[in-house]
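Participant: Take a look at these structures.
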Structure 1
Amino acid sequence: MIYQFSDCVFDVARQELRRAGAVVSLEPQALTVLCYLFEHRDRVVSRGELIEQCWSESFVSDASLTSCLRRVRQTLGQQRGTPTLIETVYRRGYRFVSEVTELAEPDPVAPETSPLPPDPALRPEPVALTERRHLTVLSCTVADAERLTQQLDPDDHYDLLESFRDTTIAIIAQHEGYVAQHMDDRVLIYFGYPQAHEDDAQRAVRSGLALVQALSQIALIGLDGDAASLAVKVGIDSGMVIVSSGADLAAQSPLAVGNPLTWAVRLSELVRPGTVVMSEATVKLVAGYFDFKPLRDPALTAPIEPPLVYEVLGASALQTRLDVGLARGLTPFVGREAELAVLRDRWSHVQEGMGQVVMLRGEAGIGKSRLTQVLKDEVSREQPQPVECRCSPYHQHTALYPVIDSLHRALQARSAASGTRPLETLEALLRPYRIPLEKSVPLLANLLSLPIPEARYAPLSFSPQRQRKLTLELLSTLLVAQSAEAPLVFIVEDLHWADPSTLGFLDVLIGQVPTSPLLVVLTFRPAFEARWSEPSWITSVTLTRLARPHIYQMMTQVAGGKRFSAEVAEQLADKSDGVPLFVEELTRTVLETGQFEETESSFELVGTLAHLSIPSTLYDSLMSRLDHLGSAKVIAQWGAVIGREFSYEVIAQVVPEDEAVLTAGLERLVASELVFRRGL
């Protein structure tokens, strides 16, 4: 068979690999590894399995496998900033994840034709030559690097640094960071460049924790004394930098200038081994998502002054902005009475036995999760707790991650309450619904990676495709059976991050909704295109921005019931554009400026209100939207320089593009709702 993926064509029968139309050379062992990953692309292949299947007659170290995979990736063109073809699944193995198209066999008498090289017009636009960006910078340094250099044999030292490099790159790639500098014993990572994410600070801290844990598994072979493991020190800081780069990111490392780079490196040099520390600026961005404490290390008392330093203890139980808001206290619900009425109406249909699906669509920060929280609070007073699944930007390539995560949380809660083991808890969960345990337990146990005693259950013998189909049907059957006991609400949040298997599960479930007392609520952003038609039992709701009265009401609530002057309220309303998250963050930012005098009923401005800057908590979210615009991003930047409002005549004079490019860019900005058009 002949398959195409990315700009490559792979002829399995001839063991021939072409890239951009040209045959590329790949050593036999690397080709064997590629073949095996390609043929088993429906699942994750462990390191042990790869070694056993591809090097069955010789001993191979993990470093050799890592080096081989690196050569395969380089040959396929997988580099920093390019789409992932072979994914490293942390602590599980590897998976070929690129989309694959089966090509027709060539006519044996016809001359061979090469696939056309990628259209240059389809390549992502390069980042502007010089940009002011908000970055979170991570510096990871090998502890006792000088001692290791002196005491290790050169070969052992080389293997150690190669393992350090490969492990670091794999973890950073998983969190979509950018490796800006990679020296022998230190790596400097940017989160927020060249592609921003709304949670870059969280990605940096998660990467730091993963680096400390993963690198500690690398044994230091060759040192005198007891066995030891590699220890690293991680420092993280956030802030504005100036980034200047060449048009080709792969050919030239970016030049970045700013305090976050200096502080991140300095922190990583001063802290003790095996520690992740972050600055106060980063703490403001990740507070609630991680547990941390002020650092009391004597080494830091003299050199570091105002920017306080915090040691990261680990991830907290809170996963979303709403979770953090619930822990702190949510702002009272404002301005969504019409949308809430729709949910209540559909719930009343469900209580009468007529299943419903509601699709909530809206941009980031518009209040989708807040609306579903109100629904959950109302429903849980009378019915069982809603079942919730949440898609994650960190697990978009993990099949059925939202469902697996939800089941794990349910089993952990039941196991803690009953004192039983997870497998026994799973059996107890299924038993009331008359679902045959001999078929269902092995499928779900395999999905949840639970050990299955062979004496109790026969091993699974299905093909991967058949097993996937049975698993999706079982998950759907379980939800329908639960709803038969009492009307049930099932919520899946952030479908724009869903993996294909989760969408396949929803395909199966939604087909059974009309005849089940089940309310399915799906939330997603505008970029996600819902794949389900809209019969009478599927309702689509788009959350719009808040009206002025609701904006003013929300400001007053954030300010503890106290009002602002008309001038200040007007500025905040203009800048926030009616997005609830922006209203909250801008109001808090204004209150922290120290320009207001608090009275019994209001906050009175002292002097003139300073220029309203974008809160640091919103930088990454806004930059992420801009980075996804491609060439239209530059047009948005030109428009912002001209002013909050600009005419077509003016922007056409200053943008260095022809009319067709300008018009297409403006259309894309309007479609993304970053720009609104008045007139023609």
Structure 2
Amino acid sequence: MTARPLRRALPAAVVLLAAGLAGVTQAAAAEPDVSVTVNARAGLATVADTALGANHAVWDSQLGTDAVADLLGGAGVRMLRYPGGSYGDIYHWKDNTAPGGYVAPGTDFDTFMGGARRTGAQPIIIANYGTGTPQEAADWVRYANVTKGYGARYWEIGNELYGNGHYGANWEADDHADKSPAAYAHGVVAYAEAMKAVDPSVKIGAVLTTPANWPDGIVGEGDTADWNQTVLSIAGPHVDFVVLHWYPGGATAAEALAKPEQVDDMMYVVRREITQFAGADSARIGVALTETNTPVGMDTQPGALFAADTYSTMLENGVFTVDWWDTHNGATQVSTVEGETDYGDMGLLSSATCLGDGVCEPPLNTPFAPYHGLEMLGLFARPGDQLVRAGTSDPLVTAHAARRPDGDLSVLLINKEPGRARTVALDYAGYAPAATASKVFTFTHGATSIAESAGGSSAGRTLPPYSLTTLVLHPATATAAAPATPGPVVAGQVTDRSATLTWPAAAPGGHPVAKYEVYRSTGTTSEEWGETPGTSFTAGNLVPGSRYTVNVLARDAAGAVSWASPPLTFTTGAPARSTCAATMSDVQDWSSGFVGGVHLTNTGTKPIPNWTLTFTWPTARQHLTGGWNGTWTQSGTTVTVTSATALAPGESADPGFTADYGGPNILPTAFTLNGTLCSGS
């Protein structure tokens, strides 16, 4: 991430734009060119009541107005962030001031809460770490929850504090003499203790860096570890959630729209860091993405497509809120994106600002395309729905699906091609839909509203260019009272080739639970590993150094099947013993590449001459760029280093390398030496 200035939108008068619904009918294609698979057995996260969020800011003259609250509420926004990005570290709530920044009249905390309540949204509040104190934050909690009874549960401690100059870039206010991650982490502990002393029910969030986004992985001067390891190790036992921001970049709309495919790996890395560094009971720590936006087509259809894809993928990974930057922000640069005027405005709603060349935005509060992207998300996934795995045969068409408590299934289809309609064939596993969709919602390129229709096949669809489509499907037959969803699956002992899984028993439905079925998900495919009448299962014949995602379903004596459990992802390691040992380390990182090292030891009793070490990158986005202490090559994702130097028993070698990565950098854990799988160090 690069430094970003304090964001400000210019004040303007209120003009509401009325938008009518336009009917768009989609016909099923005779010869589909994209296959879509929805797998209800591969359960993902359940949608939280705070899932769809947006940022609100004290420089916005429209903050808290009925017009804006009604628009946000109509889009399904259920979380609002205040007082606005970097302003969080200069804002003082008692007198509604932000020294060094602009605060619009009528944007105080009570006004914000009035708008949030009208919207139907919960607040997520930035407590001022940069220029504030723990006592100021505690007083805010007291006023909000004791004096006023607002029930404000979620509180972030500061904004992007890694941008305080410690790593070089300096955009975030921080008056502390010590600007290290350790100082921030100890500050979080002090804030948490002071705020929870007032109201023990509040949830405290600490700021993390986002994997593969600056300054992730960088160890600053005087530090012993990077930002995330340091903050989690110190503050982890005292916080309830962590905060990420994601501005993924991309020079073109196509590049930006491809970025959500990184989210699964991003969240895997974050969860692993939390587990590794945050101490006991770290599974309780949630994840919030409180800022995101796209660099291309912010106000036009790419913004809507990016929002729909990013929110859905983040929510599938258990993020409890995704908050768009911003409600109003202001025009910065006019461009044309696929025939539509884009103002470079990161807001959901127009600020009605004009640029120096005389080009003006639409009337105030006119919804931009990303607003309708959020609106579509509200129609697709509702609080309490369980997201399930969906995938396609073409990366330019993405799919998401949600199973509803009433038995319905919704499917969101995103066509990222600007000039081509795509025909899709839909296939379902673990769910039998009625032949005809009950509702269809469509948002097309250049439209000013979402169109609603009924009918059409549940097995096929034509997607307009650059469009969002949601199908709502009824089950083909009435479903019997099924067992309750099995509780979260926990991995006990995980070795290089086996894993023991356990889960709480599921409550019966109409009949007693007869057995549990364990499924491993690979993309949209589920492979049944086995079944058991009990609540534990040991999977064998696994591949060392590999990532596995599993779900458990309960089946009763009448054959009724529960929803899938929340997914569990675990990674097998290296064997406990071998004639060699090897581990990789990230020696120096710059958030898009790194210097790495492999420590290799002959743990056997015989010399190893002319050795060849092989490993596989966990992602296709990692690429070897050079190496030493051996001859390095890469083919596909497989890396090989060879050496004519012999290794005597007990002797070690340290081949090193440089590599680039585009997306989360996950290090391999399985290495083979001359065909023998090595143990870890």
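Throughout, read-outs are computed from the coordinates displayed, never taken from laboratory work. Remember, predicted model here, so these are calculated numbers, not experimental data. Cβ atoms are built from the backbone, for glycine too; each structure is taken alone.
Participant: When relative contact order in percent (Cα under 8 Å, 6 or more apart) is compared over structures 1, 2, which one is greatest?
Facilitator: The structure with the largest value is 2.
Participant: Taking distance in nm of label points 7 Å out along Cα→Cβ at positions 172 and 668 from the coordinates of each of 1, 2, which one would give 2.7?
Facilitator: Only one of 1, 2 returns 2.7 for distance in nm of label points 7 Å out along Cα→Cβ at positions 172 and 668, namely 1.
Participant: Thinking of 1, 2, which structure, once helix-only ellipticity at 222 nm (-39500 (n - 2.57) for each DSSP H run of 4 or more, over all residues; to 500) is computed, gives back -13000?
Facilitator: Label of the source structure: 1.
Participant: Moving to a separate point now. Tell me which structure, out of 1, 2, gives 82, 66, 50 once Cα extents along the principal axes in Å is calculated.
Facilitator: 2
Participant: I've got another one for you. I have 18.2 for mean count of other Cβ atoms within 10 Å over residues 468-475, calculated from one of the structures 1, 2. Which structure is it?
Facilitator: Going through each structure in turn, the value belongs to 1.
Participant: Here's a follow-up. Thinking of 1, 2, which structure, once FRET efficiency 1/(1 + (r/R0)^6) of positions 36 and 548 (r between Cβ atoms, R0 = 35 Å, to 0.05) is computed, gives back 0.90?
Facilitator: The read-out was computed on structure 2.
Participant: Given a value of 0.60 for FRET efficiency 1/(1 + (r/R0)^6) of positions 76 and 260 (r between Cβ atoms, R0 = 35 Å, to 0.05), calculated from one of 1, 2, which structure does it belong to?
Facilitator: 1
Participant: So if we calculate Kirkwood radius over Cα pairs in Å, for residues 396-587 alone for every structure here (1, 2), which label has the highest result?
Facilitator: Max of Kirkwood radius over Cα pairs in Å, for residues 396-587 alone: 1.
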